Structure I
Amino acid sequence: MDRAFPIVRHPAPATRTPILVSVPHYGTEPLPHITRDDYHEPSFETFAYGFADTFAGDLYGDLHEHGATVLATPFSRMFVDVNRRRDDFEHLDGVVRSRRGVVRTHTMRDVPIFARPLAPADLEARLATLYDPYYATLDRLLGELCRGYGHALLLDGHTGSPRRMKNHQVILGTCHGATCDRRLAATVAAIFTGHGFEVHENVSGYTGGNIVATYGQPQARRVHALQLEVNAALLMTTTGEEFIAQVRRGEIPAKAEANIARIRQCLRQVLAALPAVLAALHES
């Protein structure tokens, strides 16, 4: 590939904290070899942007400037979703089929996204190139933080579909308390609540994806993992239907800049508060 993969942004050494921010649905780009002719319909070219977490880069992309190490992928989760299990797809008649798995080959209405089916060997090559390095980098970065501080926190940052999140503004996922100490989640919740956001925890469908479930091992590894999901309705100035229509036309919808600024302030406060909580938990 022509670019470094995955994206890793390090804080200045003097500002570094034991926090790793993973943004698995950051990317909006197609794979380098994908052209418009590769799609089942030309309009499907917009799916690469549409399947990304809306404006996730605006919330999480610069948190390395506030002490966290940031990990992300430039490529849309339509091609590889690093927050799914590696084997989350089906084989059907010798080809890969997946509507909401580690890749997307079909829409939720079972319409093929691409002009040609995805062969298992091609998927394996894609996973080896884009999925495995993401997890290898997670392992390495968390290992570095644990060696430096004796503990680490993995914050998995997302923005969620208003259609699926409904009226939930902010959801924290800890696999029902298994991946993160309650005091850490309570600290994050209090900061967002203090800025006027409604916070819920472990809502069905948002309890924590594969990254949080894999790495959140507070006792065994001293790694806490917390999934943060922000409703994308807070980040846009249009309705969900208008947003989808604009994306399908290849437009980038307008951002709700005031709300984005409020959430960014929350995130900066989270990064400032959590290291002390972590240290208190593990000082013994």
Structure II
Amino acid sequence: MSKTKEFHRPDNWSKAHQLLKRSDVQTVPLVVGPRPIALDDRAGDAFVDLEKLHLNYIQLGEDGIVHIGAMVTLQDIYQSELVKSQAGGVLTEAAYFSATLGLRNLASLAGTITNAENPPDVPLALMALDAVVTVQKDENQTHQVALHEWMKDCTKVLLPGEAILEVGFPAQPTASGALVRINRTPRDKAILAAVAVLYIDNGLCSKASVSLAGANPAPVRLLEVETLLKGKSLTSELLAQAAQLAENQAQPLGDYLGSVVYRTAMASVLTKRAISQAMNATK
């Protein structure tokens, strides 16, 4: 902590905003992800702990939105009955695979979606659930951005003085969902992962949301795949078309875990697998 100049724990947004918007000392919110970063490696010189701002809620609002506060831990998400009831519990499963028990009790939702090095499972599940990030700009003003837009470069979204307030998504108790992953061991960070959330009515897919990580520089929504599936019967031929669209959209960066060729090929495999598993979950 040699470079850390200040540490603050305000008890209201006004104080937090005044600290975060300072220009003379680089001040950032202190949020922890499933792969914690040492304070010396963080971008700020001063840190604002948001623990006292009452952002640890999971609730279904009268607007039909599931609201999850920024400081809710991954373990809270994993244990929430409300979360388990949404889209076959796909977000519950994502929280489980994101970290071990000890780290799930430490990592917050805000920390999970603000570092591209974190496991992709929770962001993918939330993206497929049509999640929106609410950012507190100052004491009286907020703005919202779709999570799939946020994830394009989550390190550059927050401006000085801002902090994540919550993530919300429409309640989807009747949808089916599936998370599929490729990894070296069951507890490793996924090399590639995909999530599908489907509504099946009378044999037709009335709505589909599909997200993919590991085949592009950042997790993405496969919007062309979603359009292809909507209003149709999910035949093997249609799934093959969806898989090809996913492969066409892939622009991976190769590394020691997977070459460009491998990641491109697996984009189609995981997309088809996620859609198939979500479809079968409705039967």
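Taken together, the values in this text are just the output of simple stated rules run on the coordinates, not laboratory data. Keep in mind the model is a prediction, meaning the values are calculated, not measured. Cβ atoms are built from the backbone, for glycine too; each structure is taken alone.
Who wins on mean count of other Cβ atoms within 10 Å over residues 113-120 among I, II, i.e. which is largest?
The structure with the largest value is II.
Given 21 as the derived value for relative contact order in percent (Cα under 8 Å, 6 or more apart), which of the supplied structures I, II does it correspond to?
Working: I: 21; II: 16.
Going label by label, the one that fits is I.
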Out of I, II, choose the structure whose coordinates give distance in nm of label points 7 Å out along Cα→Cβ at positions 121 and 145 equal to 4.0 when calculated. I
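One of I, II was used to calculate mean count of other Cβ atoms within 10 Å over residues 49-56, giving 17.4; which? Don't jump to the answer; show the numbers that get you there.
Details: I: 21.4; II: 17.4.
Source structure for this number: II.
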Origin of the derived value 59, 47, 31 (Cα extents along the principal axes in Å; candidates I, II): II
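Matching task: 2.3 is the computed value of distance in nm of label points 7 Å out along Cα→Cβ at positions 9 and 225. Pick the structure from I, II. List each step's numbers first, then the result.
On the way: I: 2.3; II: 4.3.
Of the structures listed, the value fits I.
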